[in-house]
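Some structures to go through are shown next.
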Structure P
Amino acid sequence: MSEGERSPAGLRIRRFAPQEWPAYRALRLRSLADAPGAFGSSLAAEEAWAHELWMARLTAAAVSGRDCPLVAESAEATDADGAMLGLLWAKCDAEDAGIVNLFQMWVAPEARGRGVAAALLDEAVAWARSIQARIVQLGVVCSNEPAIQLYLRKGFRNVGVPEPIRPGSALLEQTMHLILAG
């Protein structure tokens with residue numbers, strides 16, 4: 001699926017534009033509120049970020065060639081904020097540009113089970129292939145069985161042993177890799 005193309009589920013997956021930072025911020029904060037244990041960051045930490053930081057993140061992503069912030073939205077919705085159903089940020093690894101890390105994967109509760117996560121993942125992997133990445137990697141909370149099953153269906157495999165999602169957390173996160181090229 002290419003950017004802007006409709007998926008069978010009536011979704012549109014596209015990149016966030018720099019001027020959409022308020023919508024990105026709202027969606028990201030919603031994800032942290034909905035699933036506080038699923039991310040390495042917290043709602044309190046990101047709520048405290050200055051608006052300029054949110055703006056700078058999307059502006060830098062638009063020109064870096066190393067970032068691909070994606071949004072899933074309903075292809076039928078007319079209200080931009082109401083149409084946003086999920087997000088995923090793909091980013092080249094700081095130490096090895098041949099590795100693309102996936103962060104911030106989240107789907108709104110009202111859109112779960114409709115193929116949104118798979119569509120976001122497919123677009124992120126397509127972007128990774130387009131920049132000739134060798135590996136796509138992510139971390140998933142070990143208790144998130146639906147996400148683990150999705151990643152396994154898409155060809156990801158466990159790497160290493162589970163580790164705490166953040167210092168002091170009892171939640172364990174499993175690193176998974178999808179090998180794109182040798």
Structure Q
Amino acid sequence: MIASDLSFLFFSILPALVVGGLAFYFFHTNSRNEELRRRFLLHRENQKTALPIKLQAYERMTLFLERISPGKILFRIKPVSEDVRSYTNLIVGTIEQEFDHNLAQQIYVSADCWDYIKTAKNATIGLVRKASTQEEVTTPDKLREVILTALIEKPAPTDAALAFIKKEVRNIV
């Protein structure tokens with residue numbers, strides 16, 4: 001008699017347990033899907049506002065690299081005296097100032113891209129300093145000539161960074 005009462009109780013409760021388990025499963029799945037949908041919508045909305053800012057950062061860094069490109073900076077910055085050292089310092093100072101002006105852009109570009117940009121800046125400064133130490137460089141015009149001749153033989157240090165930025169922007173857009 002007790003066994004039949006227990007089996008009757010078990011069979012009476014079993015449908016309620018199955019329905020309760022299924023309801024919990026569907027409720028849990030639905031709430032998880034809703035959370036994922038909300039996250040997706042929020043991420044998509046953030047992308048709408050973040051993408052233009054990121055692209056603007058890449059544009060600014062492209063402009064920076066173009067401005068410090070050895071060939072362009074030499075034509076933009078004219079020597080103010082016949083002292084090679086002061087002209088070298090003027091070029092290096094301009095490059096550093098341009099870089100400092102764009103430091104905040106590192107937030108929006110990838111770490112690899114930022115490394116390429118820093119390397120290009122440092123290599124450009126190194127190119128200018130190395131050229132200024134050569135024995136035949138006695139005037140700023142000769143310095144400019146030596147640097148421009150070096151650019152004919154091998155590409156500017158900024159070219160690799162510009163290529164990397166272009167590749168990265170293509171992957172974003």
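No value in this document is a laboratory result; all are computed from the given coordinates. Please read all numbers here as calculations on a predicted model, not as lab measurements. Cβ atoms are built from the backbone, for glycine too; each structure is taken alone.
Data table
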| quantity | calculated |
| --- | --- |
| Origin of the derived value 10.0 (mean count of other Cβ atoms within 10 Å over residues 41-48; candidates P, Q) | Q |
| Computed 19 for relative contact order in percent (Cα under 8 Å, 6 or more apart) - originating structure among P, Q | P |
| If distance in nm of label points 7 Å out along Cα→Cβ at positions 49 and 129 is computed and equals 3.0, the structure in P, Q | P |
| Given -10000 for helix-only ellipticity at 222 nm (-39500 (n - 2.57) for each DSSP H run of 4 or more, over all residues; to 500), calculated: source structure among P, Q | P |
| Label whose coordinates, when percent of Cα pairs over 22 Å apart is calculated, return 62 (choices P, Q) | Q |
